[in-house]
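See the structures that follow.
Every number in this text was worked out from the coordinates using simple rules, so none of it is lab data. Keep in mind that what you see is a predicted model, and the values were worked out from it rather than measured. Cβ atoms are built from the backbone, for glycine too; each structure is taken alone.
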Structure P
Amino acid sequence: MAFGLHDLLACLELRAVRDGVMEGSNLDIGYHRVFGGQILAQALMAAAAASPDKSVKSITVLFPREGDTGQPMQYRVVKTHDGRTFGSTEITAQQGDKVIAVALVSMHIAEAGPYHSHGPPEVGGPHDAVAHTYPMIPWEVRSVGGVDLATDAVGPAALELWMRAADVPAEPAVHQALLAHASDLTLIGTALRPFEGLSQASSTVSLHTAVTSHSLWFHQPLRLDEWVLIAQHSPLVAHGRAFGRGDVFGATGELVASFAQEAMVRPIAGPS
């Protein structure tokens with residue numbers, strides 16, 4: 001697996017293949033299954049392209065099947081509502097006749113009104129955190145407290161990350177799509193932190209893991225070329241599923257986005 005930010009940006013450039021259908025290339029992640037964060041990001045770009053007068057307010061995606069990196073992903077776009085300030089768009093990600101993911105996207109034109117924003121946790125700044133490499137996140141990431149989800153050290157089901165992607169296009173949907181891509185990566189590992197002997201590295205070794213649904217809400221304009229703080233936690237793992245959620249705080253400490261995810265976490269049966 002070796003892809004850079006330019007590869008990720010390239011896969012966000014969707015091509016129109018026919019009326020209402022767009023196509024995108026897949027990231028080379030060294031594995032046959034398409035990364036869910038890529039599908040999130042591409043579905044968001046497809047919705048944004050269909051409603052250029054509005055911005056993405058929220059996106060919810062269900063993942064009924066895994067995608068094959070050997071086939072391009074096509075996105076069928078249906079605008080179900082297009083009002084003066086709000087809109088709704090359905091996105092279906094397909095490979096041939098196989099439905100890989102289904103998304104419902106809410107669009108909105110920013111309006112004036114009352115304002116309140118919850119503040120970030122007191123975890124210090126990005127320069128107090130530890131530089132960390134996530135191969136699936138091709139930009140600068142720093143982990144608060146040096147937490148490494150690839151180790152099986154027991155800890156609370158929480159994670160705070162600072163991140164910044166320099167030199168990205170100014171288009172707001174691109175910044176939203178990059179966050180969508182990154183938000184899919186670390187919630188399962190966060191949920192597994194309380195369990196001795198388990199970690200994000202346990203996937204395909206002792207655990208079957210797969211995201212089943214993922215939602216993001218964009219509250220305010222987001223700039224990922226400035227430092228943002230992602231604070232996430234998992235309040236529950238039960239019945240073969242893990243649930244996690246997170247908040248994203250901008251450079252000035254304002255809440256700019258939130259996300260939530262449910263995933264399958266199923267032990268791999270050993271030899272009988």
Structure Q
Amino acid sequence: MSIELKNVTYTYMRGTAFERTALKDITLTLKENSLTAIAGHTGSGKSTLVQHLNGLLHPTSGVVTVDGTDIAGKSKEAVDARRKVGMVFQYPEHQLFEETVEKDVAFGPKNMGLSSDEVTRRVKNALGFVNIDYDNYKDRSPFQMSGGQMRRVAIAGVLAMEPKYLVLDEPTAGLDPRGRDELIAGIMRFHREHNMTIILVSHSMDDIALMADRVVFMHDGRVLLDAPPTEAFFAKDAIKEAGLNQPRTVTLLNKLKEHGLDVDVASFKVDDTVKRIMSAIKRRKSC
């Protein structure tokens with residue numbers, strides 16, 4: 001099953017002097033169990049697109065379906081389909097409001113009418129997957145935690161609702177390097193252990209290189225490229241048009257190649273990049 005957008009166009013403030021079309025006839029399939037990155041510069045339409053995935057916005061024209069169900073309707077099936085998609089907005093810590101970590105993460109499951117035992121189970125699991133120890137942090141105020149910890153608590157609040165699909169809008173924005181690394185590790189672990197479908201919105205090609213198994217470039221409300229990372233990160237024209245940069249690993253390998261090191265540049269993962277550089281250095285020394 002999957003999330004599908006079929007000929008989706010969306011216009012803000014239609015019929016006014018401020019009318020602006022943010023999405024233009026987009027057809028896209030977000031496959032189950034994938035980790036898809038949607039990348040583009042500010043104004044490319046990526047955030048507008050993901051707000052269609054759980055019905056926060058409805059297309060001006062076109063259809064969005066979740067597992068085959070049109071989510072624009074008011075039927076029970078449409079409501080259930082929308083609930084399959086969890087949304088974590090940029091700077092989700094701004095949405096924290098409860099007095100303790102446990103209460104904040106439990107808010108969504110409680111509103112679903114679940115039993116207290118089930119709510120507790122979900123809270124513990126969700127906090128565990130973002131690497132927040134339940135016993136140590138459940139009674140703490142989320143507002144007395146670090147920025148990275150607050151971000152992870154906010155994400156846990158969405159995970160506790162156990163969505164089938166998870167949308168993360170710029171999840172590492174504003175975090176220090178340690179907070180970024182911890183959050184990325186948690187996202188990857190959750191994706192790997194739960195086979196959860198994740199849609200990642202980002203302009204950071206370095207983050208995308210670490211996580212994504214598929215990349216969608218957007219520009220001016222349209223899809224420029226929809227490809228695996230092995231193709232997307234080397235599509236220089238599409239990257240330039242999208243207002244992005246190649247991952248720093250790719251840039252580094254190209255610079256070394258330009259300066260005479262016989263290194264294979266077709267890499268974007270950090271560990272693989274290091275191996276290729278070391279291999280090229282060994283070959284040079286043996287000559």
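When Rg and Dmax of the Cα atoms in Å, for residues 65-216 alone is calculated, the result is 15.4, 44; to which of the structures P, Q does this value belong? For Rg and Dmax of the Cα atoms in Å, for residues 65-216 alone, the value 15.4, 44 is produced by structure Q.
Taking -4500 as the value of helix-only ellipticity at 222 nm (-39500 (n - 2.57) for each DSSP H run of 4 or more, over all residues; to 500) derived from one of the structures shown (P, Q), identify that structure. Don't jump to the answer; show the numbers that get you there.
Values: P: -4500; Q: -12000.
Computing helix-only ellipticity at 222 nm (-39500 (n - 2.57) for each DSSP H run of 4 or more, over all residues; to 500) on every structure in P, Q gives -4500 only for P.
Of structures P, Q, which gives 2.8 when distance in nm of label points 7 Å out along Cα→Cβ at positions 169 and 193 is computed from the coordinates? Could the numbers behind the result be given before it?
On the way: P: 3.5; Q: 2.8.
This figure was derived from Q.
I have 7, 30, 37, 21, 5, 0, 0 for P(r) over Cα pairs in 10 Å bins from 0, in percent, calculated from one of the structures P, Q. Which structure is it?
Values: P: 7, 30, 37, 21, 5, 0, 0; Q: 6, 25, 31, 23, 11, 3, 1, 0.
Among P, Q, the structure yielding 7, 30, 37, 21, 5, 0, 0 for P(r) over Cα pairs in 10 Å bins from 0, in percent is P.
With relative contact order in percent (Cα under 8 Å, 6 or more apart) derived from the coordinates and found to be 17, which of P, Q does the value describe? Present the calculation step by step, with values, prior to reporting the outcome.
Working: P: 17; Q: 21.
Structure of origin is P.
In this comparison of P, Q, the computed figure 2.5 for distance in nm of label points 7 Å out along Cα→Cβ at positions 9 and 73 is attributed to Q.
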